[in-house]
Structure I
Amino acid sequence: MLEIVERKGLGTSKHGANGLGRSIESGCRWAALSALRDLQAEARHYGANAVVDIRNPPTTGAPPPATAYRCHAGAFATRVELTGVYAIVAERAGPTPAAETAETK
C-alpha cells in the first residue's frame, strides 16, 4: 500500500488538442493524457515522484465525478485543465492487509 510521505505543492496543467479529424472522445483523451504528462514532468522537477488528488479546477456547475474529468470540446480544438498535488509517496511499512487477515485466522 502506498502512502503520501510529503506534499510538495500544487500544480496546474492546461492542454489542448487539435479537433480536426478526431472524434470528441479521442481529442479529449489526447488532451487529458498530455495534461497528465505535463503534471508528471513538473512533479519530477520539484523532486516529487507522484501527482495525487488530480481533478479539474473549480468552475461553475457541478463538478465531474472523482474518476472523470471535464473536457471543453469545440469544432476545431479540445481542452483539458487539471490540477494536482506533487507528492513523494512510498510503500507503507508493515504487514499488508492480506497478511494480517491470514495471521488472524
Structure II
Amino acid sequence: MKDSSPAVLALTGIVFALLEEIVELRKENAELRRENEALRAENAMLKDRVEELEIRLNNENSNCSKPPSSDGFKKPPVQRGLRGQSSRNPGGQPGRKGMTLKFSEKP
C-alpha cells in the first residue's frame, strides 16, 4: 500500500535532501582529513628543520671545530666577577681632604 499524502511526500523530500547533505559532508570530511595529514607531515618536517637550525645557531668556535673568524660579529658575553655589588659608596671617608697629582710645567 502506497501512501502519497502531502505530509509523507514532504518528509520523503526532506530525507532525500538530508541524505545528499550527508554525502557532501562525507566528501568534505575526507578532503579535510587528507589536507590534515599533509599539514601534519609538513609541520613535522619544519620542526626538524628548526631544530637543526637551532643546533647550528648555538655552535660557536669555542664548542666546535670551526675557526673563530666564522663566528661573525656574535661574541659570547663577558663573564663578570661572582662578587655582588657593595652597599658602600666609593671614595674616602667623609671630611678627608683629597690630594690630586697636578700637572707639572716641565714634564
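Readers should treat all values here as calculations from the given coordinates under stated rules, not as data from a laboratory. Here the structure is a predicted model, which is why all the values come from computation and not from measurement. Cβ atoms are built from the backbone, for glycine too; each structure is taken alone.
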Cα extents along the principal axes in Å derived as 131, 47, 30 - corresponding label from I, II: II
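Could you figure out which one of I, II the value 6.4 for distance in nm of label points 7 Å out along Cα→Cβ at positions 22 and 70 was computed from? Please list the in-between numbers first.
Numbers: I: 2.0; II: 6.4.
Only one of I, II returns 6.4 for distance in nm of label points 7 Å out along Cα→Cβ at positions 22 and 70, namely II.
1.00 is what came out when FRET efficiency 1/(1 + (r/R0)^6) of positions 38 and 86 (r between Cβ atoms, R0 = 35 Å, to 0.05) was calculated for one structure; which of I, II is it?
Numbers: I: 1.00; II: 0.05.
The read-out comes from structure I.
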Value 1.9, calculated as distance in nm of label points 7 Å out along Cα→Cβ at positions 14 and 46, assigned to which of I, II: I
Of the structures I, II, the one that -9500 was derived from, the read-out being helix-only ellipticity at 222 nm (-39500 (n - 2.57) for each DSSP H run of 4 or more, over all residues; to 500): I
